[in-house]
Structure I
Amino acid sequence: MSFFFTLLDDSLRPRGSRDPIGLELVWSMVGRKLVGNLTTVTSSLDNFIMALLGFYLCGDEGRAAPAWELFERFEQATGHARAIPGVLGIRRIEASKNNETVLLGNSPNARILDDQKRAGIWGLYSTALTVTGLSTAERLLTLEGHRIAEIFLAASPYVDVMSPVLNRQCKVLQLPQKDAISRWVLAVIECQVGRDALSEALLSGGSQGSAWQQELYRQCQKFLQIGSAADGAVTVRQLLRYLVSNSEPLASYAKRLEALDEALALANQVFFRLLACHGLSESKVVEEMSVLNAWPKHRLLVPDFPELTDSEWRRRMAVLRKLCEDIRNEDWQTAIRSLLDYHRTIMEPRGGSPWCFIENEKIKVVTSSSGAPMPSANELYEGNFEKWMAGKSTGYFLPSFLSVLQQTTHIVTSP
């Protein structure tokens, strides 16, 4: 069975960007064929644990859908109890860490986020649990979600300490209550049986997981063992190359993802460099871009994905393919004009103006940006290309996938 996110998930958006050339749709749709449930921000297993237990405890021990007002208090209390990197709202939690009391509720002083409902666990982690089959769209736990929640709860002797949190009349937790909740949270997140069960459900896709995601889960376990034996540092592009060599079901797709990754990096490089070209003539910009002629020509071939038929996705892929073709032919004037025209078609439906356009044969930039630095020809040389590409991968949701897996057998305090 296939799952589709019918509304654009804000959590998919590239950090620090409004996606000005519409590449989010391109990489997210191909990524969904591998990872059907996680998003770019659902990378903390501990946050998944808190979401699952919050839905359970705030929903009459899993018998009803949780009430937001109770979950808001639950997240505040457990967030203060954890107070570690990766906790959503950590900045405000850190600012009040020396207080002996913890405020609960929807008052401005109690909130740990400006919009806790959308930007906290309730908003960011619930979709993944739903798609995995651990909860419903109303955040009511399924039988499997209920089973895993009770594994965690059985590991803790401190469950009664949550009573004041679930009592709407209680507005303040005193220091002894705060300390007791901290002990409870620690006991819960250290439950290895529960961590294994929840991680396996998330990473395999649960009862609804595709065969590809289950294969990815098996291969990533082996991949991380190899990576840990080396230096512990692994990247998405290393994983893709591993899949090409070691997974018959995923080899072709992984190879195409690696090639697409490079085309996406190139498109971003060109566009964000244009943002540093305000006032330059087209001929000067063409000269500026010519260093990219050193881009390895065989890496300018955009692969096809017959698995995807969405018309808008195909339109954007066609633009990307044409851009790479123009660059391969060193036709920079056409490449730049086509990219800026396409950028306009992305911004207009959003009600926004283009960030950059050509006026009187000069580049005009209307957004504040220092632009992206250009790589040197040496950096693009075949032997150095992979080093330059490091950190430029779109990820395809694989960083979250690897992060959750890494947190399964070793308690990790950051996502």
Structure II
Amino acid sequence: MKNKIAIINFSAALVHEDAIEGKNTGIKGYSTQKGALIYYLISKFPEVSIDIIGLNTKTAFKTQYYDSYKLVRFPWVISLLFSVIPFNFSSFLYLFASHKPLIIFIYSSGESYAYIGALIYAKLFRIPFFMCIRNPPESLCSFKHLPLHRRIITKILDWICLEYSTKIIHISEKSKKLLKPYPGLYQKSIVMQSCPNNIFLESNQMKKGGDNKLTFAYWGIMDRTRDLDIVITGFAKAKELNDKFDAKFYLFGGGEDLDRLKEFVKKLKAPDIIFKGYVGQAELCEFLEDIPVAVIPIPPKEIFQYSSPLKLAEAVTMELPMIASNIKPNQLVKKYNLGILCEHDVDSYVQAFFKFWRFSDSKLNEFRENCKKIKYLYTPEKVFKEVEEAIEHEI
């Protein structure tokens, strides 16, 4: 029997096919980063099998076997909240009953409450426990108001997980620095920024151009935290101000706000704003090969200042000039001259759309060449280097 790594994620979207089936919403929301990491680990550690452990959407235990990994799904119980305690028990029992893993790797959006069972198993049986947090823990950087009792419970659980982790993996240096006042935690912290799916890295970038009509594209989750009304209004206003602004704006993705945004666009009477829904990575990549400009609108909310935007990484690897909102993680756009940084307000987006409309082909090519020069920053070998070294050390 192969040695294995157990990757645990409190989600029902364990592989990309789950997200396609569930339109990337709710518990079927998928992390492309997780997929890129698993693909990389499979390629680098062929002698190790991987168990990917998460939720089912039904009240049943389910396993699926593949060549290099196994999907393990624990029962869904009424709601995500009610599933937490059974998930902890199931994690412990499954790890105890199955072949002892070399490493337990937690892939978390920032929460720790679903992983206490796995942590207890790891400590009892002296298994290295990697805590990968894609958002800073609530106890370190609270982005929303929590009742007092939830703040206390969250703080206790966060610190148990952080204290007893072998490695703490952050999405950015800024997130990692939150632990600087705690030398022991900071010392075992490493960074794993966003990494595109391999299909973006292997894309046919020279295909750019299409019918030479100016086209913009946004792709990603559509929920209220993204304030997409602002960039949509900006594009519609640009069309109103200048009837010669002959451009289209495509939006790819699913989410709880999608239907509302569609109704919003209908009221704007803006037929050149087109929703394409949630599509698979291959289909999205093929469409983006013919898109001249990416739009990466991220509001300046505190949580996003700690991020490493996946869409920025994907745009760079696709060699797409871009309009990106002026938040700290997007400063690469200005540093390397990849396009335009603008404030997240309607008039700033209007001006950004007009600027791209006026840019010459040589200017767009300059942006593309600059993207090409820094693509290496988002290769798996670069992004996952510290994680790979940490796993090698433990193995």
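Details
- When relative contact order in percent (Cα under 8 Å, 6 or more apart) is computed for each of I, II, the largest belongs to: I
- Among I, II, structure where volume of the Cα convex hull per residue in Å³ as derived comes to 143: II
- Here mean count of other Cβ atoms within 10 Å over residues 121-128 was derived from just one of the structures I, II, and that gives 22.4; the source is I.
- Source structure (of I, II) for helix-only ellipticity at 222 nm (-39500 (n - 2.57) for each DSSP H run of 4 or more, over all residues; to 500), computed value -16500: I
Any read-out appearing in this document is the output of simple, stated calculations on the displayed coordinates, not a laboratory observation. Not measured: the values here are computed from a predicted model. Cβ atoms are built from the backbone, for glycine too; each structure is taken alone.
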